[in-house]
Structure I
Amino acid sequence: MDLILPSSGLIFWQLFGFLALLFILVKFAWKPMLAAIDERETSINNALKAAETARNEMANLKAENEKLLAEARLERDTILKKAQDASVKMIDDAKAEAVKAGALMIENAKAVIETEKKAALADVKTQVATLSLAVTEKLLRANLSDNKSQKDLVEGFIKELKLN
């Protein structure tokens, strides 16, 4: 039964060893262990705070990036609209200028045609007059080459004058 119920000497020495060990631990190991635990707790808290700060900064950066992206899209749309408007204006201006140039070319062509027409008519009139004179001269020479025809021509003029 000695194994089940320990003797009082054994209890005393075990209690003495336990208290000596507890004293040594309190004197030499307790403060460094508490300091290590406090240091570990502080570093964990600092890490948590840093992670929270980083998460907030990331959220702010993400929001700022979204804002910048929206502004860039808006600016891109504005630039594209301006470019499209400028393109349409350039095309309209080119069309208007082409219409003006076409109208001017038509007017110039009409003026040239009219001038050429007048010149041609004047030339035709001159040629007709020249030909008429030449034909008349040849006819008169042929008709008036002898005296009898000259007398007949004069008598014909006289008869025409006396017709009243």
Structure II
Amino acid sequence: MIAVSPDYCPDCGSDLSTTEFEDRERDYCPSCERTWWRQSVPTTSVTVREADRVLLIQRSAGRDAGRWDLPAGHPEHDEPAREAAARELREETGLAVAPDDLDLVGTVLSEGPRANYRSINYRTDRAATDGEVTAGSDAADARFVPVESVRAGDVDVRNLGRLRLRDSGVLE
């Protein structure tokens, strides 16, 4: 299993071809006789609500620099999704939450330039968190924003962030 479509076999380095398997075209190594399944890359996010406001961070780097998003990131290889979401919230906003205080609201699949991302989305109320909001490791800013400003498009929220907000019921 791999996250991107490779040009060569990850095991032996041979050129890949394709084969139809389970009604889909899949990468296939004729040398290893192995089929490669492309998988989505997992991410987690947290929607924190405080009355009519939602916590957003402003990305500080990468292609989404300057755009707003939910606190989110990738789980470590050995980290459960709920714990990853709590860690990302703390790293990006300074707020701490117990993983058990995060309610699962669903998942969103988003196509990226190199890989597809599957975001596991949680939500919690500000009252369940501890600490003060401060921009963390990869955030230029972090603050509570009126939900109506997000709904109206007054805040430049990146596409995946907008999908996650809709999934959590914030934009409905």
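Each value in this text was obtained by applying a stated rule to the coordinates, not by laboratory testing. What you see is a predicted model, and the numbers here were worked out from it, not measured in a lab. Cβ atoms are built from the backbone, for glycine too; each structure is taken alone.
Structure notes:
- The greatest value of distance in nm of label points 7 Å out along Cα→Cβ at positions 105 and 121 among structures I, II is that of I.
- When helix-only ellipticity at 222 nm (-39500 (n - 2.57) for each DSSP H run of 4 or more, over all residues; to 500) is computed for each of I, II, the one that comes out at -33000 is I.
- Per distance in nm of label points 7 Å out along Cα→Cβ at positions 9 and 129, the highest-valued of structures I, II: I
- For 11.4 (mean projected area of the Cα convex hull in nm², calculated) the corresponding structure among I, II: II
- A value of 15.1 for mean count of other Cβ atoms within 10 Å over residues 25-32, calculated from one of I, II, originates in structure II.
- Distance in nm of label points 7 Å out along Cα→Cβ at positions 137 and 153 - structure with the largest value, from I, II: II
- Structures I, II were shown, and FRET efficiency 1/(1 + (r/R0)^6) of positions 33 and 57 (r between Cβ atoms, R0 = 35 Å, to 0.05) at 0.45 was computed from I.
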